[in-house]
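Nothing in this text is a laboratory measurement; each read-out follows from the coordinates by a stated rule. This structure is a prediction, so every number in the text was calculated from the model and none was measured. Cβ atoms are built from the backbone, for glycine too; each structure is taken alone.
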Structure 1
Amino acid sequence: MLEIEVKSYSDNIALIKSQLESMGALRVGTTKQIDIYFSHPCREFSVTDEALRIRKEGGHCTLAYKGPKIDLETKTRDEIEVEVSDCEQIASILKKLGFNIAGKVVKERTVYRNASLVVCLDEVEDLGSFVEIEYAGEDLEEGKREILSMMNKLHLSGNERRSYLELLLNKKQGK
């Protein structure tokens with residue numbers, strides 16, 4: 001399955017929440033997510049445009065592989081995600097296999113659903129506020145059409161294709 005996503009910086013998350021609610025989007029909830037990213041021992045994920053992540057969210061833990069972006073306009077990529085029972089143990093296994101921690105992203109995420117889209121309002125530690133609009137499916141063009149339509153309705157502009165990890169690492173390096 002493809003995850004088609006567009007991310008935009010927002011300086012007014014309260015307005016976005018209001019707009020989503022006025023169009024009938026369903027507020028799913030708010031959660032804290034802690035994402036631990038790993039570097040591969042034999043290849044450079046920043047070059048291959050891949051990611052390996054453990055996400056802690058509430059009492060749940062997932063391991064996700066994200067493949068290279070396959071579209072120049074969005075952050076569309078192949079994603080494989082599995083739930084694991086113990087974040088610390090899976091991290092320990094990865095470290096024993098030669099993977100190293102590349103970085104950590106902490107955010108508070110409020111999720112809305114509207115038809116086939118998921119809209120995430122993210123407050124990311126050390127980065128600021130972002131809106132991610134996601135479409136999961138196999139039809140890239142349909143997903144892009146729906147995402148762009150929602151962006152217009154929310155008066156969003158810009159498309160940040162870098163991950164939160166990339167943004168944080170660039171910020172630390174002064175880029």
Structure 2
Amino acid sequence: MTRHEDISPEYTGRKLRELAGKIIDNQAVMTLATAEDGAAWAAPVYFVFRKSGFYFLSDPEARHIRESLEGGKAAASIHAPAATWQEIRGVQMSGTIRREKSPMEAAAAIAAYLKKFPFTREFFKPGEIPDLEAFGNRFRVRLYRFTPSLIYYLDNQIRFGFREEIRL
């Protein structure tokens with residue numbers, strides 16, 4: 001963890017986790033990054049955060065899924081909108097992506113997804129239950145979980161180039 005002597009003591013690990021949590025809660029899109037054979041790739045996905053994991057739906061044949069499962073590694077970032085360099089703030093992470101196989105965890109993640117993105121119900125017929133199976137059948141997607149192993153909070157509002165390792 002990097003300590004900056006010119007940073008106000010109010011920016012403790014707890015405060016930085018709170019600031020990072022607000023960004024995570026208020027943003028809809030996470031950008032996933034993978035690489036294979038020296039070629040990098042980035043893919044934006046809608047996500048929900050629960051139990052220290054970021055859940056998203058993707059096609060199993062999508063490049064970011066194939067590369068992350070084959071290589072075992074991925075990176076992700078979530079950022080608030082910024083019109084100036086002073087407004088740049090967000091979360092940068094490295095970790096792994098795995099298909100969610102627990103039926104209970106998948107059901108909870110889909111419920112959270114529907115709550116965060118209520119418009120997704122519009123893709124289903126009246127009376128059709130938009131559960132994981134319905135999403136899979138409709139869009140040929142599966143539920144995945146990005147689990148970060150390293151997380152940084154960055155915030156130019158604190159100081160230009162401010163970046164501090166945190167735990168969520």
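Among candidates 1, 2, the computation of mean count of other Cβ atoms within 10 Å over residues 44-51 that gave 17.8 used structure 2. A value of 2.5 was computed for distance in nm of label points 7 Å out along Cα→Cβ at positions 116 and 156; which of 1, 2 is the source structure? The value was obtained from structure 2. Between structures 1, 2, the calculation of mean projected area of the Cα convex hull in nm² yields its largest number for 2. Supply the structure label, taken from 1, 2, corresponding to volume of the Cα convex hull per residue in Å³, for residues 20-83 alone with the calculated value 128. For volume of the Cα convex hull per residue in Å³, for residues 20-83 alone, the value 128 is produced by structure 1. For relative contact order in percent (Cα under 8 Å, 6 or more apart), the highest value in the series 1, 2 is held by structure 1.
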